[in-house]
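Each in structure tokens, the structures are laid out below.
What follows is calculated from the coordinates using simple rules that are stated; it is not laboratory data. In this text, all values refer to a predicted model and were calculated from it rather than measured experimentally. Cβ atoms are built from the backbone, for glycine too; each structure is taken alone.
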Structure 1
Amino acid sequence: MAPPSSSPYAGDISATEAWARLQADPKAQLVDVRTMAEWNFVGLPDLSALGRQVHCIEWQSFPSGARNPGFVIEAGQALADPSAPVMLLCRSGARSRAAAIALTEAGFAQAFNIAGGFEGDADSDGHRGNSHGWKAEDLPWRQG
């Protein structure tokens, strides 16, 4: 799904679309912008079947919620090719959208937001991971 040219980033895609892009393009990368606590306790996408690793770069720090002032620099160090597709992931798609905009402003041509994130929105019971997002779309992930 391509956004209008005035969009501040490459657009929103689903977790399944992100996985398909990662499978199809060996240059495509995945950046998880959640916090270290989320990576450790909630889990991470598993790209080992593709021979790649997730780049874990916090957008905000836990527990303060302060924005990581070094995000763009850290991403630039981790991502060798600013013209290659980069998919950004957070819990539900809000932080990763902000990160996609920041990377686009820094010269990354194809910064996509994974709209459903890793866990998706909370359901009527306040639980995440049941309706959409990386986990709900049954994509590879690991915990611990």
Structure 2
Amino acid sequence: MPPTLKKFLQSWLINTLAVLLAVSIVPGLHYDKFTDLMTASLLLGILNAFLRPILLLVALPLLIFTLGLFMLVINGLLLYFVGFLLQPQFTVNSFWAAFWGALVISLTSLPLNVLTRSGNTSVRVQRTHRPPPPSDPGGNGPVIDV
């Protein structure tokens, strides 16, 4: 199996599990069959790949003003749009259900993507050695530019 296909399938499975958790926790999100849930997570992934960058660019002033919190609204709108497109198999009753569902999906998929290294998110811990203390106490030591 090619690595890109494996990465895609891992990401799709993680998103499907995240959407399943959101549907089970958030009232207002419903699906009929498991295949409908898989379709919804696939469509959500496609919209996140193609439509989300455009929405982020258009909403850039709001994102800056709200320090990135408006991204939660964008994620909710995308989930609400998925519910609109896949009605009646996958339904989203209100924007607030989509908002809380998107929050659950984000909080679930982020650590799973980090653990499996299937997303673009990674955590790297790097330890560096401290420089030795200056030998000249007269103030002619190293300069730190900030």
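Among the shown structures 1, 2, from which was the value 1.9 of distance in nm of label points 7 Å out along Cα→Cβ at positions 24 and 48 calculated?
Details: 1: 2.7; 2: 1.9.
So the calculation was done on 2.
By the measure Rg/Rh (Cα atoms, Kirkwood Rh), tell me the structure among 1, 2 with the highest figure. It would help to have the intermediate numbers written out before the result.
Details: 1: 0.94; 2: 1.21.
The structure with the largest value is 2.
State the single structure among 1, 2 that was used to calculate Kirkwood radius over Cα pairs in Å, for residues 40-111 alone, giving 13.1.
1
Can you tell which of 1, 2 yields -20500 when helix-only ellipticity at 222 nm (-39500 (n - 2.57) for each DSSP H run of 4 or more, over all residues; to 500) is derived from it?
Working: 1: -7000; 2: -20500.
Computing helix-only ellipticity at 222 nm (-39500 (n - 2.57) for each DSSP H run of 4 or more, over all residues; to 500) on every structure in 1, 2 gives -20500 only for 2.
Of structures 1, 2, which gives 2.9 when distance in nm of label points 7 Å out along Cα→Cβ at positions 64 and 104 is computed from the coordinates?
Numbers: 1: 2.9; 2: 3.6.
It was calculated from structure 1.
If distance in nm of label points 7 Å out along Cα→Cβ at positions 16 and 96 comes out at 1.5 when worked out from the coordinates, which of 1, 2 was used?
On the way: 1: 1.5; 2: 3.2.
The value was obtained from structure 1.
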